[in-house]
Structure 1
Amino acid sequence: MDTFTALAEPTRRNILEMLVAKDGIAAGDIYGKFKASPPAISQHLKVLREAKLVRVEKRAQQRIYYLNPKPMKELEKWIKQFSAAKETEFQRLDKLLNKMKQEASDAPMLPFSENK
């Protein structure tokens, strides 16, 4: 499962936000936080597992879900490529603008001619 596909659904993002706030949440506690049926939430958890955004541990009859930070770090790294490229572009534009300002201030002022 693709990370972007998994993150596209608001309920799955809400589940991830819950897991960020509290380390390790039982599936039953996750079900209780949503109006959707437990099978629907179970399906969302399955998608998050397949995308490796969460990991699960079995404890007796419970399944405890944890956030897996690695895919999020990879996503952050991917996004930073774009911001770095834009930052470089902005720096080039700033240099050009400063050069143009300097050239404009260095140019001699032309006298006004009076027509009689």
Structure 2
Amino acid sequence: MKTLNLPTYQFKLKQQGVRTQIFDSIRKKYVVLTPEEWVRQNFLQFLIQDKKYPASLIAVEAGLKYNQLQKRMDVLVYNKEGTPHLMVECKAPEVKINQDVFDQIARYNMVFKVK
């Protein structure tokens, strides 16, 4: 996988047929290792190991409903009161961060209301 602008972390990987899977310590299961998942797993470790957010306050692929559509937020960190504190939208390294990406997370924030 591509080197990211984050510290290096150790991950549990396994082969399932032709697909590589990575262990998600938040969801407690192996998931298919896509470029976006690589970014998500690295950023989760950054939040936990470097920024010291408790893993128990982190939700991965939290569901939300927006205009009758079911969507999923990549990473949502709650504060100790259980209120959404930080929202992260992950994209594969080759995906350009443009207005569409900002609009996507702004729509999600209409639901979660993260400051």
Structure 3
Amino acid sequence: MSATDLAAVIVAGCSVVAVVLLAVALVALVRTLRALRDVATLMRTETAPVLDDLRDTVEAANYEIMRLDGLVSTAESVTGTVDSASRLAYIAMANPVIKGVAFASGTAKAARRLRTRKVDG
């Protein structure tokens, strides 16, 4: 056997080993791809109902937000009405009340002066 024949046998042996290693790697890759496909199918079947529930929850939350917006608008309207009414009541009552208090104060002073004059006289 010559050096060329020996080299050819070694190259052939290395080629067989390389082909076997590539076949093992290809089998592992195929198994991994099958497992990945199974996981993707499982996720698709299990996440679809979850997404439907999530969609229903978001719609319910949107409805509640719209209701709350209506309540806040109503509260703002009531606040504006009460503010206007209290301002009107203040305007309507402030002057007569001030005059009434001034009259009562003046009357009290006059009564005190009359009492002090009667006591002195």
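Values quoted throughout were computed directly from the atomic coordinates according to the rules given, and no laboratory measurement underlies them. Note that the structure is a prediction, hence the values are computed from the model and not measured. Cβ atoms are built from the backbone, for glycine too; each structure is taken alone.
See the values below:
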{"quantity": "Ranking 1, 2, 3 by percent of Cα pairs over 16 Å apart, the structure that comes out highest", "calculated": "3"}
{"quantity": "Read-out semi-axes √(5λ) of the Cα gyration tensor in Å, for residues 7-46 alone, computed value 17, 11, 9, structure in 1, 2, 3", "calculated": "2"}
{"quantity": "Label whose coordinates, when FRET efficiency 1/(1 + (r/R0)^6) of positions 31 and 87 (r between Cβ atoms, R0 = 35 Å, to 0.05) is calculated, return 0.20 (choices 1, 2, 3)", "calculated": "1"}
{"quantity": "Computed -20500 for helix-only ellipticity at 222 nm (-39500 (n - 2.57) for each DSSP H run of 4 or more, over all residues; to 500) - originating structure among 1, 2, 3", "calculated": "1"}
{"quantity": "Which of 1, 2, 3 leads on distance in nm of label points 7 Å out along Cα→Cβ at positions 55 and 95, largest value", "calculated": "3"}
